[in-house]
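Next up, some structures in C-alpha cells.
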Structure 1
Amino acid sequence: MPLVDTNVLVYRFDPRFPRKQRIAREVLRSGLEDGTAVLSHQTSLEFVAASTRARGEGTPLLTAAEAHREVEELLRQFPVLYPTEAVLRLAIRGAAAYQLSWFDAHLWAYAEHHGIEELVTEDFEHGRWYGAVRAVDPFLE
C-alpha cells in the first residue's frame, strides 16, 4: 500500500510535463483500482497550495474552486491519514535522523507510523529505505 506524495497529485494537472502527467495519472488510477494508494492530510493541503500558485506564465494550474473540488474527490476516493501527536513526534525524529525538510519528514512519519512500506515521490532518494519506508520515484527515466 503506497503513500502518494503531493508531486504526483500536481503533475496530473501540469501540461508542461506530459510524461510525468501520464505517469501520475497511471499511479493514481492503479492505486484507485486495486485499492492500495493512500493519501495524507498534508498532501491535500499542499496540493491546493501548489496547484493554485501562479506559474511562470502567471496562471495557476487550477483555480481555487477547481482545486477544492479535486481535493473533495480525492477524499472520496482514497483513504486519508490525519495527523496525530505520535505522527508529529515521529516527524521530529525523522527530520533529525534523515536530514529531511519538515514537510518531507512529516510525510515520511505518516508512512512509518501507519506501517506503509512505500512512499511514491520524486522528493526522496529513489530506492532508499528511511526506517521501514522505501522511497519510490515513479518519474525516473
Structure 2
Amino acid sequence: MYYDIIVNENKIGTFGHPHIENVSYAVSGGPDGMYVFASAVCKENNKNYHYFWLQKDILPTDSVLIRPSPSKESDLPIKKIEMGQNKKSSPEDAFCDFCKRKETEHNRIIAGGVDRPSICAECIELCETIIKDKSV
C-alpha cells in the first residue's frame, strides 16, 4: 500500500511499503506550530520495522489530504527502527549532530532526515536558552 500526502493541492510526498502492517498519518501540533507526519510498521525478513517518512510544518489554514497512490514506490524514509520486546535499534546508529552523543544517551532525538541534521532534546533546550538570553 502506498499513499500520497497533499498540502494545499501540492503533493509533498509518497510513503508506503509492499508489506505494510499498520499505517499512521496525522496532523498534529499545538499553539507553537502544526505539522503533518507519516509512519508505518512494515514486515521485512520476518522482522517488524517502524518507518518514519515525513514530518512537515503546516499552517492552521492549510488543507491536508492523504489518498491512496498509484505509485508502487515511496520516498526514502528519514528513519527506520527495528521493533522488538524492549529492544530499540537503528541501522543508522542515530546521534545528535550538535553534541554528537548517540540516541541511546538521550531521551529523544528528532531525526532531521536526508541533508538535515538530527538534534536531541537537550540541545533544543540549550538553543531555547540562548535565544531567550539574546532577546532580553
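What follows draws every value from the coordinates through simple rules; no lab data is involved. Just so we're clear, the structure is a prediction, and the values are computed from it rather than from any experiment. Cβ atoms are built from the backbone, for glycine too; each structure is taken alone.
With volume of the Cα convex hull per residue in Å³ derived from the coordinates and found to be 108, which of 1, 2 does the value describe? Each step should come with its number before you reach the end.
Numbers: 1: 108; 2: 138.
Answer for the origin of the read-out: 1.
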Given structures 1, 2, which gives the highest value for relative contact order in percent (Cα under 8 Å, 6 or more apart)?
1
Value -3500, calculated as helix-only ellipticity at 222 nm (-39500 (n - 2.57) for each DSSP H run of 4 or more, over all residues; to 500), assigned to which of 1, 2:
2
With Rg/Rh (Cα atoms, Kirkwood Rh), for residues 20-75 alone coming out at 1.01, pick the structure among 1, 2 it was computed from.
1
A value of 1.01 was derived for Rg/Rh (Cα atoms, Kirkwood Rh), for residues 36-115 alone; which structure in 1, 2 was it taken from?
2
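Out of 1, 2, which one gives 2.2 for distance in nm of label points 7 Å out along Cα→Cβ at positions 4 and 68 as computed from the coordinates? Don't jump to the answer; show the numbers that get you there.
Numbers: 1: 2.2; 2: 1.4.
Only one of 1, 2 returns 2.2 for distance in nm of label points 7 Å out along Cα→Cβ at positions 4 and 68, namely 1.
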